[in-house]
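What follows draws every value from the coordinates through simple rules; no lab data is involved. As the structure is a computational prediction, the values presented were derived from the model and not from experiment. Cβ atoms are built from the backbone, for glycine too; each structure is taken alone.
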Structure 1
Amino acid sequence: MTQHVKLTINGQPYEADIEPRLLLVHFIREVANLTGTHIGCDTTSCGACTVQINGVPAKSCTLFAVQMDGAEIRTVEGMDEGGQLSPLQEGFFQEHGLQCGFCTPGMMMTAEAFLRDNPNPTDEEIRRAISGNLCRCTGYVNIVKAIQYAAKKQRDAQTAPAQTQEASV
């Protein structure tokens, strides 16, 4: 028995007849062929499978794809901005926020949503926000620096147009 599902992933529509028990992470990886979302623990403990569903971070390893029918899904593959690294991707690169890279997609999905709600976070707030994402390599110091880098870059981009406009007046 199959069920028809329609999802939008990174702005692209996907339709498939799937088994009702197919997990969202498997739909993303096997049906949409987007392998940036990683499978870690299958119990929502590690956060490697974190994606955004309608803008909210969620662990895709324990959600059925049929539950997401009609949803807008965003994965790490959808983060670039017109072929350029997003501020968060750039931050992870510049601040050495990854080592093996296994946790990175989930960290980025969580951090991106967090920064939308909190553009000027403290280190403590960042640590709390990413607490559902485990990293076995970095000790989180550079991940926090990477998120702070992105926050600053986004704040600077927000104030730059205002400053340019003021200068021209």
Structure 2
Amino acid sequence: MADPSFDVVSKIDRQEADNALNQAAKELSQRFDFRGVNASIDWSGELGVVIKADTEERAAAALEVFKEKLIKRQISLKSLDAGEPKQSGKQYVITSSLKQGIESEVAKKIAKTIRDEGFKGVQAQIQGEQLRVSGKKRDDLQAIQALLRAGDFGVALQFDNYR
């Protein structure tokens, strides 16, 4: 039988992100402090988000509303890559995107962290945008999951396919 293993991934639930964006758009249209500033939030491509408003402060406030909705939907803010408000004509625009996948440098850093802990018989292999961790003992794998949850790697980590 194969060794126990799990995958370290970074992905977001697209439906939950869509729900958060729709809730933020609804709140922007209903809140009193957003009246008359033409605040809006829309998808831009697959995982891009564009926030527009007439003033820089209202654009930043609209971004905060979107962040609140993401948190309520259990989407980590580490997966949101938001830019600064830039003036575009009469409006201020914030372009942001939702990140998925683990970049190779981050995957190498995670693998090095696992190796440095000195677990016996544990391997970490980079497979595209995810990391497969396998080992002889399930207890070691659970300890590695706790270690990775405690560490800050700049991306939201989830654990899949625990066998």
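If distance in nm of label points 7 Å out along Cα→Cβ at positions 97 and 113 is calculated from each of 1, 2, which structure is the one that comes out at 1.6?
It traces back to 1.
3.7 is what came out when distance in nm of label points 7 Å out along Cα→Cβ at positions 17 and 41 was calculated for one structure; which of 1, 2 is it?
Among 1, 2, the structure yielding 3.7 for distance in nm of label points 7 Å out along Cα→Cβ at positions 17 and 41 is 1.
From 1, 2, which structure was distance in nm of label points 7 Å out along Cα→Cβ at positions 9 and 105 = 2.5 calculated on?
2
Output the label of whichever structure in 1, 2 has the greatest value of FRET efficiency 1/(1 + (r/R0)^6) of positions 57 and 137 (r between Cβ atoms, R0 = 41 Å, to 0.05).
1
Identify which of structures 1, 2 gives the largest calculated value of relative contact order in percent (Cα under 8 Å, 6 or more apart).
2
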